[in-house]
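Bear in mind that the values in this text are calculations on the coordinates, not laboratory data. Since the structure is predicted, the reported quantities are computational estimates derived from the model, not experimental observations. Cβ atoms are built from the backbone, for glycine too; each structure is taken alone.
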Structure P
Amino acid sequence: MGIVLGSILLGEAIVVKQAIYPVMAVIQIFVLGEEKSILNFIKMLGSGVVYVLLAGALAIICILFSLWMFNKLTPRIDQYEEIKNDNKAVALFIAFLIIGICLLISSGVSGLTRALIPFPEVGSIPFG
């Protein structure tokens with residue numbers, strides 16, 4: 001069970017990593033913006049938390065869906081029972097399945113979170 005849990009944590013990290021760029025972009029918009037108030041800081045902080053939570057939730061949903069679909073496609077094999085019986089081959093297969101799914105969805109999560117960045121209008125960020 002440790003192999004599968006480790007792959008879930010690694011997959012979650014792979015997907016959540018994609019939310020770092022939007023969080024950094026929101027911080028940059030706040031730092032470069034003209035209006036530095038506590039309300040804007042709270043909005044920036046809230047946006048960052050939402051991006052990370054969104055990426056994490058999408059990762060968990062996709063992992064659960066892929067495991068459910070794998071169980072439906074292999075009805076004669078009880079993967080969880082095999083993992084409980086210390087079958088390392090099944091555990092590694094499930095682990096690679098989880099990591100592969102997370103690698104596939106990470107680019108989609110990246111595109112989604114980048115699309116949600118509240119970029120200011122052109123010319124509204126002061127230079128100099």
Structure Q
Amino acid sequence: MCNNIYYVTITLLFLFIGLSFNAAYTRRKSGLAVGEGQNEKLIRAVRAHGNFSEFTPMFLISLVIVDQLSKNCDYVACLGSIFVLGRVSHALSMFLKKGILRVIGMVMTMIPLVSNLVYLIILIV
């Protein structure tokens with residue numbers, strides 16, 4: 001297993017914890033324990049955290065499997081970095097209200113996911 005998988009995972013854990021604390025802080029500040037009401041700031045904080053939580057597990061699982069099957073450390077580092085930058089871009093778009101960052105973030109999220117899928121199919125077949 002490449003060390004790069006550890007660096008990617010640690011970085012994503014920091015992002016996850018940051019987004020979690022931000023969502024909890026924003027929720028507490030708004031006084032809403034459940035739901036988001038009409039509070040746009042809370043909606044954005046919850047969705048930034050939720051979107052991260054929806055995409056990151058499958059990426060990490062697929063990256064670990066690719067790493068185990070291929071031992072291609074450069075691939076792991078490259079795709080892990082693209083994914084991390086995509087998640088950062090997407091999260092920033094939610095707070096800065098910049099649509100272009102959201103588009104960039106989703107493209108940089110989907111490219112590694114699709115690449116892992118294709119790479120795994122090639123490795124298995």
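A few points about this structure:
- For Rg and Dmax of the Cα atoms in Å computed as 19.7, 67, the structure of P, Q it came from: P
- Computed over structures P, Q, relative contact order in percent (Cα under 8 Å, 6 or more apart) reaches its largest value in P.
- When distance in nm of label points 7 Å out along Cα→Cβ at positions 41 and 97 is computed for each of P, Q, the largest belongs to: P
- Here percent of Cα pairs over 17 Å apart, for residues 9-56 alone was derived from just one of the structures P, Q, and that gives 36; the source is P.
- With mean count of other Cβ atoms within 10 Å over residues 81-88 derived as 19.6, matching label from P, Q: Q
- With helix-only ellipticity at 222 nm (-39500 (n - 2.57) for each DSSP H run of 4 or more, over all residues; to 500) derived as -31000, matching label from P, Q: Q
- Answer label among P, Q for the case where distance in nm of label points 7 Å out along Cα→Cβ at positions 25 and 49, calculated from the coordinates, equals 1.2: Q
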